[in-house]
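Each structure below is given as structure tokens.
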Structure I
Amino acid sequence: MSKQVRIGIIGSGGMARHHMGQLKNIEGVEVTALCDINPSQIALAKETYPYLRNAFETPDYKALLAREDVDAVQIITPHTQHFDQVNAAMDAGKHILCEKPMVSSVTEAHALLERNKSYDKVFALAYQRHAFGQFAIIKDKIASGALGAVTYVTAMQCQHWKTAVAGTWRQDPALSGGGQINDSGSHLVDIILWVTGLTVAQVAAFMDNRGTPVDIDSALSLTFTNGAIGNISVIGDTIVGWHEDITIYCERGAFFYRNGNLSFVDENNVRTTLDGATIPGTRNIDEDFVQVIRGERDTPAAPPICGLRTIELTEAAWKSAADGGRPVRMN
């Protein structure tokens, strides 16, 4: 029998229900408590997933954290609330899976990383792409050195984000901490840094709020400490549904990721194309979290250092955009 893991979920909205759907399929996992300031979200979660019918309900996350039948928590709340809630979960000695972005400022990221040095429980982030086979292939091939150094990166993500989240907390800076680049765009920023292993030296950014209180469209030009250059584009004001392109050029090869499918050219100039639906090695981030808690994996797929690296670049991009695109050197 698998070791039982009892999980409490802080925030019971749409993304939380996605996690609930994955958790119900993991043997030995029980969701024992749900928290949301809106009781209708908990009611909808229980209606959607009858296995949650006996879960404790509360609008107060501290009441959830105080429960002895909660071994681990998932924090799936507005971005600016993550810092206080992660700290409170650490105070309570729980294993933690925090949705992206980890925090909304570099200062908060450093504070959590410092505390995590002596924390004896699992602290992981829900950057689910770290558990996808496509990105594991890219990361492993680049890290092997077979293709030489990365020389150029270009990445684009678009969706009708402005319209889809209009009127929600995601376009309220007090709750979101920023716009699309700090929301779905955070996944794009994170995965580029993670698979390439590159460190950004300088960023010049332009952003357009498109009449909202937060950034909607973003264009980032980057230089990296190894001499590579690149750009990241996040487009949120479009009628086009989700579309994403990531291209990474190396000295002796390249990777072309298109909406989940991967094509790469190896050091012998041989091109291989893989269907994203059949690439082996993919798991979901909830499985990964539980496996690390049980000691079946040594480290989480997305450790908290990724939260720091992502907010470092995001915060520098905000600063550059606020200064008319003037380049900002990274620390």
Structure II
Amino acid sequence: MTQMAPARLGAICAAVAVVFFSINDVAIKFLSGGYALHQVVLIRSVIGLLLIVFVIAPLTSGWAVARTRKLKMHMLRGLCVVFANMTFFLGLAAMPFADAVAIFFISPLVITLFSVLFLGEVVGPRRWAAIAVGFLGVLVMMRPGTQAFQVASLLPLAAAVWYAGIHIITRRIGGTESAATMAFYIQIMFIIVGVLFGLIVGDGRFGDLTDPSLAFLLRAWRWPVPADYPIFAVIGIGIAIAGYLISQAYRVAEASYVAPFEYLALPMSVVWGMIVFDEFPGGWDYFGMALILGAGLFTVWREAQVKPVALQRPLRR
């Protein structure tokens, strides 16, 4: 049996991971009207951790999955992942599905900006132009100063910033840490933060709010109804598989080849919004999405031209 080419394997891993990520986003938006975000994240992460420990770890490095000399960096990276997730999901609770996903995809441009600020990398005029075009696309979608503007649209933008922080940390530790180890500590941090939020606000003392995002954040915990058990199982199992696959994709194939597959989430989000939530983007939304998509893909392509050795990127969520 011939071994699959790394590029093809990376593409398949990335595409499957994006499908799982997209389903996860749909499920969490669906649950956002009845549960607290920290409760959803905690249940999802417990299921995901069990899958990593009892399925993924035995098939890869065994109990060595928890072994690391960079615990502090894993914890810091985990916090970035937690806040990237939570701000994105809070945005999903109040915004059209496709709009939140599109604004989040400004993240490759933020990563480029952060690489200049924190890693001392040099960015040429074409990539600076792409950054400007991408942020123009965000402004088109957010439309600040008009009645169409929503404060909630700042949340996926904040998620993109946190995601850029994940990328910078991953570039420092990804050469020595396995995908399973990184996925393991991500779930640990989700559980820690979920428990802390539950202890502080889980009784619902601050939960009587009309804003969808704040209500999702501060709502009281309640026992899931049996009809929702399959949804929690899907997001728990799916996020563990997706996190592992996207990390593997960037390990076995060049980032410039794998990254465009992540953008499959954007057209998928439009379809999900129409089918599941009866949301239909307007002309300005499509224009903003096109600017963000074009700028992000150009940035990925340009980085491949100026960096012959691809650097590992982080798992998305």
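Any idea which of I, II comes out highest on FRET efficiency 1/(1 + (r/R0)^6) of positions 156 and 228 (r between Cβ atoms, R0 = 30 Å, to 0.05)? The partial results should precede the final answer.
Working: I: 0.95; II: 0.75.
Greatest value across I, II: structure I.
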Re distance in nm of label points 7 Å out along Cα→Cβ at positions 76 and 300: value 2.8 computed from one entry in I, II; matching entry is structure II
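Computing relative contact order in percent (Cα under 8 Å, 6 or more apart) for each of I, II, which one ends up highest? Display every interim value, and only then the final one.
Details: I: 19; II: 39.
Sorting by relative contact order in percent (Cα under 8 Å, 6 or more apart) in descending order puts II first.
Between structures I, II, where is distance in nm of label points 7 Å out along Cα→Cβ at positions 44 and 284 highest?
Values: I: 1.8; II: 2.9.
Largest calculated value belongs to II.
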If mean count of other Cβ atoms within 10 Å over residues 196-203 is calculated for I, II, the one returning 18.8 is structure I
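Taking distance in nm of label points 7 Å out along Cα→Cβ at positions 36 and 204 from the coordinates of each of I, II, which one would give 1.1?
Working: I: 4.5; II: 1.1.
Derived from II, not from the others.
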From the coordinates of one of I, II, helix-only ellipticity at 222 nm (-39500 (n - 2.57) for each DSSP H run of 4 or more, over all residues; to 500) came out at -9500; that one is structure I
Output 4.3 (distance in nm of label points 7 Å out along Cα→Cβ at positions 60 and 276, calculated) maps, among I, II, to structure I
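No value in this document is a laboratory result; all are computed from the given coordinates. Quick caveat: nothing in here was measured; it's all calculated off a predicted structure. Cβ atoms are built from the backbone, for glycine too; each structure is taken alone.
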